[in-house]
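Quick note: the coordinates plus some simple rules give every number you see, no bench work behind them. Just so we're clear, the structure is a prediction, and the values are computed from it rather than from any experiment. Cβ atoms are built from the backbone, for glycine too; each structure is taken alone.
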Structure I
């Protein structure tokens, strides 16, 4: 990793923070989830060590990447840049378009100062990067590629073990599977030796990660129910990690009330809310994510 690039690897619920230094100024890629705002600011203050934060740039619009934008801007006075495609939703603070209300997640409103479009070039950390389109998990997402350093900041377009939830497919707007395939194929053509993902440690096993991502994509294409269960499981886990516990008997109504779960169930599973809750609880307990204690689900 170039000395000018620092990765603060975060646990859920926040995305990783990528800090790129240019002299006495720095650029930050992605901020984190709103409930982690104080932690994010403290981590950045330590990592920056007196360096001024000039810019905060988001890879895409989801809550775990933009939730701390406002807090970071208040703390450091930085300008905020977002992908061109999400600028309107941010300006209106459209919680449906930003998937906040759709998935029952939170984010503090902020205003962007500039936008980035696909193909745009910018200097961060002493390297020239190109913003590239990465639709699929978020249809307006960008990744950032530094060809000379053979380095990719991938957001949620590519992880070591896959990629982010295909919201467009799960909630019915469509096009997510085709978009992810195009994004993965585009990444595979890039000169890349190291990937900084939105979640998890940076990795050098680029070919293995792409193979795992294509395999997962094929599985989702062949079995929509598997894709829906993956989305429901991941987002409910996110919610439980934030709440820390939930009454078991509240879960069916919650699953039926929140748009993401209701639509995923209606389109792919066809279960009653009670049956969906029974499957989900059994799955999370079996995976060791939660335990059942006195009628409550407790995050383990």
Structure II
């Protein structure tokens, strides 16, 4: 008997040759969390996950179809994944492959720390706070640092803090306190991430630099940057850049955040998320740097206001 699944889990024919067999792709066209749940139910290992799909060998095809995966052509799988907003672009994939080299450019004496951090950012319970977000924040810091002509020490510390700012991410109960990327992450995640930074960087870097990286990680709890804090401005603005994304990308971001809090009842999530969005709109500025204000302030406010309206809408 076919097992029903709550969302459309799709599988294409095993036509992709590698390692002496052929492979299928398994995706969801509505929820990465449900894709991971399907994979766990059917014994697909975490290491088979590749950003937006699982690779499974040909011998698993029939039993996964019997288990509820919907067989579709490869073209249909890609089209539906793209329409869902869950498709990882080629650019995002390239950014993922560059991460080890980017870490080693910062801390060449400890490549193993970069490996550990990438593994943390790749945990399957993450829907938004994953390696794509890490790469995007690193790109954002570098882009803003160039545009603002930031001094190298501030640039470097913002990049180090970006690596650690959500390295620990368990997703707590929504609350008005704590607004990492304007989501509902509990402050304990930032505190744990800061402690991780101190523990891993302490033996490797000067104490003064480590102290500032820890401070920057904790700063992402509120994104409230003091005047003259160049590194804090770079990090927080890059972290909040998603708020100014095109409407479809913003919608996918909001959906991914909800996925990370799937364990929280709808009403509690809506209330906590709405409080955070209201707090953001109440600020004089969402961004600290001149560059980010010029580029992102207006579209970010429009996106946040639209999401808030959806959260307040009846039903």
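To which of I, II does the computed value 12, 46, 37, 6 (P(r) over Cα pairs in 10 Å bins from 0, in percent, for residues 93-244 alone) belong? It was calculated from structure II.
Quick check for you: by mean count of other Cβ atoms within 10 Å over residues 69-76, which of I, II is greatest?
On the way: I: 19.5; II: 15.1.
Between I, II, the highest calculated value is found for I.
Computing mean count of other Cβ atoms within 10 Å over residues 29-36 gives 21.5 for which of I, II? The value was obtained from structure II. Matching task: -11000 is the computed value of helix-only ellipticity at 222 nm (-39500 (n - 2.57) for each DSSP H run of 4 or more, over all residues; to 500). Pick the structure from I, II. The structure behind it is I.
Out of I, II, which one gives 14.6 for mean projected area of the Cα convex hull in nm² as computed from the coordinates? Write out the running numbers ahead of the final one.
Values: I: 14.6; II: 17.2.
The read-out comes from structure I.
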